[in-house]
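Some structures to go through are shown next.
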Structure I
Amino acid sequence: MKTDLRQFSNPPGTTGPYANHLDLDVLIVGAGFSGIYCLHELRQLGLKTVLFEAAHDLGGTWRWNRYPGARVDSQVPQYQYSWPETWANWTWSTNYPSYDELRAYFDHVESVLDIKKDCALGTVVVGAEFNPESGRWKISTEDGREVSAKYFIVATGFAAKRYIPEWPGVDSFRGQVHHSAFWPEEGVELRGKKCAVIGTGASGVQITQALGPVASSLKVFQRTPNLALPMRPQQLTAEEQDRVKPTYPELFQLRETSFAGFTYDFLERGVFEDDDAERTACLERMWELGGFRYWVGTYKDYLFDPKANRVIYDFWCRKVRARIENPVKRDLLAPLEPLHPWGVKRPSLEVSFYEEFNRPTVDLVDVRTNPIESFTEKGVRMADGTEHELDVVCIATGFDTSTGALTNMGLRSIHGTWLKEEWAAAVHTHLGLTIHGYPNLFLMYGPQAPTVLSNGPTCVEVQGRWIVDTIKTMERRGIKSIEPTLEATQAWKQTIDGLSNRTLLSTTRSTYMGGTFPGKPFEQLNYSGGVYNYRLEIRKALPSFEGFTVVME
């Protein structure tokens, strides 16, 4: 079982972007939506830009998330680039593409934008430090190369550092065990096997749906029930997409005006402004439409008012419980009394997740009351001594969310401190884009931005335009470096906490509130004011660089 990105360090060349001692204008880390966006836009400015990527090809999370059943939970065409050349001759087969179709999409992006000529694949960054005198970053890789760049863009996203609990005995297990985001490229034989899925987040839900029909037995280890929503996948034809494509430019503008970066938004009214019949009809409509509408396209007050929230939960509960036959499983998967407010953990989208538990071969293991004690040669042993014999274990325990990739990259500040130590007690950024003590460093789709509360490509393009405009302004004005002031980062932290504390999000440890990685502080990691307001906030800093220390050449 692979456990760390460094194990994938295997650059296939020594020239071009793979050469040692590259002298660049910009180095980008991460070849997903964020990194590719910045690479293409910065090359348009004539800047010498290279992108480093740990995987063997483009696509970011879609090169890693290749586990059985993996697919995106944001609808297309909202989940793609707005560049016309990337969609003019591209069509999707479904509104929720699987990982292999998303890989094909990134291959298409490569074919029309020629991205790879400036990419170094199999390249893992392990250290980076800024020299204030030269105004340049020195970046080092796992295989020993060094790079010099004026600007450093970390586009690793929120889910790059995998979280694998330190269970005793994993190495003694005679079967196969893989983290969902390190799934073998060649796949794993699962048909007729005794399988387990540990974790019921988005990956766990999708793996369960894929394994239920093929495994001889499937054990799903659940700590907290996933309050999942119906995906409603549909096949798409080229003809119907071509009819809509003339509206794409307006669609891509529209997605930046909503809370979560979709083309729909919260309703203008609260839960109790409708009577019972009106409210039921409204919720039924959201439920039938599917996707995240029941989460970020419904009543505006349910994330603020506990009574309104309970109405949303109870409707969800009735819908889901009706699909589960076994009363014990029903109470574990959809308890009558919620363990936390509805919507404060990111709901997953599902197709047949709950029906899988009606199969006699699929069982639910409650690790809240009976935790995993260790792995054994034959499988997994629980705290009460029960042993589950297994052939394949899928670890779907998620990530060191938002901060993990950054704190494990060897980032060192101009004050001689390490980011990993600085963020041990609390995260501090300015605008979710920059960090005090790290001049000319830019973040994308990471902490203190809309990130996990938003549609990825929407957030990426809002942040990417800001970064590109910032660099363009610096180049034109002869600016050597910019660095956010300590006061600006403290004020942004207050903004992040103030927005979150108004809501029910701050009541529950979740992906938003620090994540489940051991030892992480309980704090809001996302900007919870919505994509539209975030866009307005970050633009206040340009072109005057309000909140930054500016050093001229």
Structure II
Amino acid sequence: MPRRRIAYLLVVAALLGGMAFAMVTTAMQQSPTIDEPVYVATAEVLTQQHSLRYNPEHPPLGKLLMAAGLVFDDAQLDPSYPGNQTALGRHLLYETGNNPFRLMLLARLPMIVLTLLFGLVVLGFARDLAGPWAGLVALALYAFSPDVIAHGSLATLDVPAAGMLLTTFWMLWRSRKRPRLYLPLAGLALGAALATRMSALPAVPIVLALALLSPVVIGRPSSWWRSLLLRLAAAIGVGLIAVAVVWVVYFAVDRSMRWTTPAYLTNPGGLKGFVVDLLPFPKAYRDGILIQFRFESRSFNGFLLGHAYRGSPWYYLPVALLIKTPLGMIALWLAGTITMLVRPALRIATLYLLLPAGVLMLVAMTGSRDYGTRYVIFMPIFLAVVSGTVVLIRFRFARIATGVLVAFVAVSSMLTFPYYLPYSNEAFGGTSKTHLNLHDANVDWGQDLGRLGTRLRTAYPNETVWLVYKGSGVPGYYGIQGKNPLGVPLDDVHGLLVVSDSRVALARGRLKQLIDSSTEIDNVGYSIRIYRR
């Protein structure tokens, strides 16, 4: 093997190895985030009881992947437990004698492995577009992305769905030369994305349209209309494979497809209801879409740039992405986009990268839940590939500038280790200031309860603790004996006031009075404030 190839493989291994170290370290140190217990408990129900009754708003595939890790622990779960999915997650982790640290790590490890494999997809796609150096630039941006590391190390569904979509469009790109091989693979990848998260649905029309750009699979038609018919047949075939994958995933859980529509769930009618009824998916899947519609019809609290609000301004996600993306990465995203648009040979590739990323971004911006950039985690994944094309820029010092920007991204990412979830770039004050601009999964998703327990035991032993915590963890399990400060007179609250940053951001009334009359003395993981009162 030539030395250059060996060196190339060593660089790839180093990037993915560093990413793996960061994700595993993060996974081992963080307590369960708000959504994870629901997914992990549902994964156990899917495999132990073969029931779809929990968490139907998300398809089963991602949770089945988590279950692949959970098989290494004989977790106990009461099959007759009567609680809802949130209570079920707490029951599994804290009330049945299971080890929550071990369960969460086992559920997170398959997601970490999958995230690393998607790094190879990023590398391969960028290599196909602009050569081996493009692959390294793209992989470096992916491997050092704080958002990808943060969410790729959790037992959640955002990164798996986004990575499977990128794989879909890579297979479509390759199908332009070898349609017989890559069109079926595109259908499988699309089906996997749809069977993981319903947010992949807006990509379906783009996938089917791009399938038409692949050469015909069978023979050489003698006329344009025969060619068009064959292309249409190929696109339909991709769609049918994707639909089949979704059905297979549901059958894998329950062959009898036992499913009862929740009593509270009704079809909203109109165009949405009509489209949902037409979808060729299992009834449980279609009802899951209706549950998502119910969520989106509600109004939620938000926090952006220091201001709390009710509702969802259209610009929330672009601004949040601007805050939480390394500055060097933003510069390379822009340079890569311009490169693809101005170079004729790459313009067709914009349909496979910029178009789906843009459409998915616009759809996400219409959402009602301003909870984090995890809803657009596909952006750093797709745009890493786009950024790789900057190696084709022939301006003087272009390669040096690219190297400097990649290094800037790497340094910014490493400086936030191991606190990737609350990362923000230097223009907005860095990780320590993110809580001043954003809340919820951008900063505080309940991930630092274990660290809080350790901090209180070591730095503040025997002190009275008043706790306002937002998360799925059980404070007592981590040795935190916190009292509720909101149920007693203000003058009775003395000692340490501990408040999750998501609660601080939306504080009003009694909680705001407590915070305003206290002195901040410490923070834990940049997501929990400790005040002296």
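Please treat every number below as a calculation from the coordinates, not as lab data. On a predicted model such as this, the values are computed, not experimentally measured, just so you know. Cβ atoms are built from the backbone, for glycine too; each structure is taken alone.
With volume of the Cα convex hull per residue in Å³ as the yardstick, tell me which of I, II scores highest. Can you show the working numbers first?
Details: I: 149; II: 173.
Result for volume of the Cα convex hull per residue in Å³ over I, II: largest is II.
Output the label of whichever structure in I, II has the greatest value of FRET efficiency 1/(1 + (r/R0)^6) of positions 80 and 144 (r between Cβ atoms, R0 = 35 Å, to 0.05). Spell out each step's value before the answer.
Working: I: 0.45; II: 0.15.
Looking at the calculated values, the largest one is I.
Out of I, II, which structure matches -8000 when helix-only ellipticity at 222 nm (-39500 (n - 2.57) for each DSSP H run of 4 or more, over all residues; to 500) is calculated? All intermediate terms of the calculation are to be shown ahead of the outcome.
Details: I: -8000; II: -18000.
Source structure: I.
Could you figure out which one of I, II the value 3.5 for distance in nm of label points 7 Å out along Cα→Cβ at positions 16 and 424 was computed from?
Values: I: 4.3; II: 3.5.
Computing distance in nm of label points 7 Å out along Cα→Cβ at positions 16 and 424 on every structure in I, II gives 3.5 only for II.
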